[in-house]
1. Name the one structure among 1, 2, 3 that log10 I(q)/I(0) by the Debye sum over Cα atoms at q = 0.14, 0.20, 0.25, 0.32 Å⁻¹, for residues 134-181 alone of -0.35, -0.68, -0.95, -1.19 was derived from.
2. Tell me which of 1, 2, 3 gives 0.60 when you compute FRET efficiency 1/(1 + (r/R0)^6) of positions 78 and 190 (r between Cβ atoms, R0 = 25 Å, to 0.05).
3. Matching task: 33 is the computed value of relative contact order in percent (Cα under 8 Å, 6 or more apart). Pick the structure from 1, 2, 3.
4. One of 1, 2, 3 was used to compute distance in nm of label points 7 Å out along Cα→Cβ at positions 150 and 166, and the answer was 2.4. Which one was it?
Structure 1
Amino acid sequence: MNFPALQVKICGITSPAEAEASAALGASAIGCVFYARSPRFVTDERAREISLALPAGVAAVGVFVNEDYDTVMRRVDRCRLRGVQLHGQESPELVKRLRAADITVIKALFVNGSPTFKDTDAYAEASAFLVEAVGGPLPGGNALSWDWRAVSGKVGEGAPLVLAGGLHAGNVAEAIAAASPDAVDVSSGVEASPGRKDLSKVREFLEAVRRAEILRPPRAVFF
């Protein structure tokens, strides 16, 4: 049975024009990175411009690494974010506190780092889990592919699973078949250079997701 295509987050967008174009191509969410060492870092002002460029049905999600509650909430308000992605070693208490403030929280877990994808019970308050591998100079996947079968049926029983790390148009269908996620997240796999999206690659990626065989009804992650 063919269910609707999975939701797709295009992460690390740095311009309102690319955000608007990605939304028009079918993206479900746009990721704004607030980690200062990332080549995809955006200021609060630019993140707000990106958020305001999006249509009502597409979410702006802020990506944070080991920030405190006040910093996250200040940017949620200032930048018009509809969700946050915590991509470091944030505590379960921070996740719980943000959820109590009615914030959608996507917690990153890792197949070869900490917190591990087996720590879902500790972060049970999260709205969804994003799983990828760690390696390289920056937090997160650094375009590394990994054995997606490792998380099949082991993550997301209580919350949706977002699959990330090394995805591109040529392998996303394989990744979906292997892990059966509820959404996929891509950044470098659709770039012309770090922080600059190639809209032809964005289109190809979204088309590949639409063609992928979905084995079960996906759960909504990005509203």
Structure 2
Amino acid sequence: MGGIRPVVRSTADATPAESLRLFVAILLPDDWLAALAGTQDGLRDAGLDLRCVRAEGIHLTLKFLGETPARRVAEISSTLEAAAARAGPCEVTLGASGFFGPRRRPRVVWQGIEGDLSALAAVQRAVDEALAGLGFARETRPFSPHLTLARVPDNLPAAEAERIAPAVEGLSRPHAAPLHVESFALMRSELGRGGARYTQLASWPLGRPSEA
């Protein structure tokens, strides 16, 4: 997964009771991020009033943990390391664009993912099952891999909202080399006025038992 330059930050400065907003994700290489930024430019060129996410922060979420005490990061990391060793790598490509929500008022615009989705789903299940053992609720909805590009403002006029679906369906599929998914990461999300800031806390290779 060359080209990924995550920011790594220790939690040593966090107090045990401090709450961290955590999630598990697959990070994307530079060529994917550039391709997705191009698709966002297409949305802007269509004159759509959307809140595009920061292209450099787009990722594939496997599990959202939410607010979690900092003292639990060590046990979460140990559990995720074991889960990664049980899962295997896979290869995926960028798919077509789409949206969540009613056609006349979508909520989210996303980029689809194609390829070895069964193996990708197995990675997600390994993460979900491992964290369930630590008390995190299992996912109740089927895994739907996608990359969030933009969100639709709640107060968008109906006439503007109805323009979104046709514009999304008219977007060209972005081009990037197939992605060899070989690891996943534990991430921290910090919300701010300029949007969320993501920090990688740790990552683990898929299919490689610990040498310890």
Structure 3
Amino acid sequence: MGELEKQIEINQILANTYSKRFLKFGATPKGSYWLNAFKQNLRFQILLNAVKQISGTRQITLGDIGCGSGALRNHLYSSNLNGKVNYFGYDISGRLIDYCYKKFPETEAKFYVGDSPHQMLDFCLMSGTYNLTTTQSVTKWETYLYSSLLKCWEKTKIAMVFNLQYAQKEYISPGNIYYCKVSSILSNCNDLFGPTICIFDDRLSRDATFVVRK
């Protein structure tokens, strides 16, 4: 099986997993594998602050990769970026995209089934998109991670912003959560994409935000 076929297979498994979770818990933080709304919104704040530091006050296009039920779009309404962002949501679950269309029928937000943008955008943002794995093999998951990031990078004009859980040594937990080694992610992203920095926030333990610039 080639790398493309493997990526498609992983996406199908993840799409089914997230769809089942959504059916069980609905459009709630728990429905997206979050403990509570506070931590989910704090993650959004950290990611969007990184975007704002780069974009300033100008109008931007932003792709929310792994948008789920549209929680980031909701968060944007109350943020200082509201009105400055042309929002595009992408998710591999058709069920979740259908929900977003019904939830935001009168907004300019646009939603698509997919794991990467279909057009060039200023920013690609991924909140928790690569945390839940389908394997216990770090090598297999990191191959999927970088393949997915590359697809987004090819459609990014300014920067990619994404987060990962981290530890001293990369591993996958019994609950299939991927923990990266920060220095490895920084090195590989610098080599594969562009200048990369990492942001930490004490309020979210073991959570690292990576910013990759063109």
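1. 1
2. Working: 1: 0.40; 2: 0.60; 3: 0.15.
Derived from the structure labelled 2.
3. Corresponding structure: 2.
4. 3
No value in this document is a laboratory result; all are computed from the given coordinates. Here the structure is a predicted model, which means the values were calculated and not measured. Cβ atoms are built from the backbone, for glycine too; each structure is taken alone.
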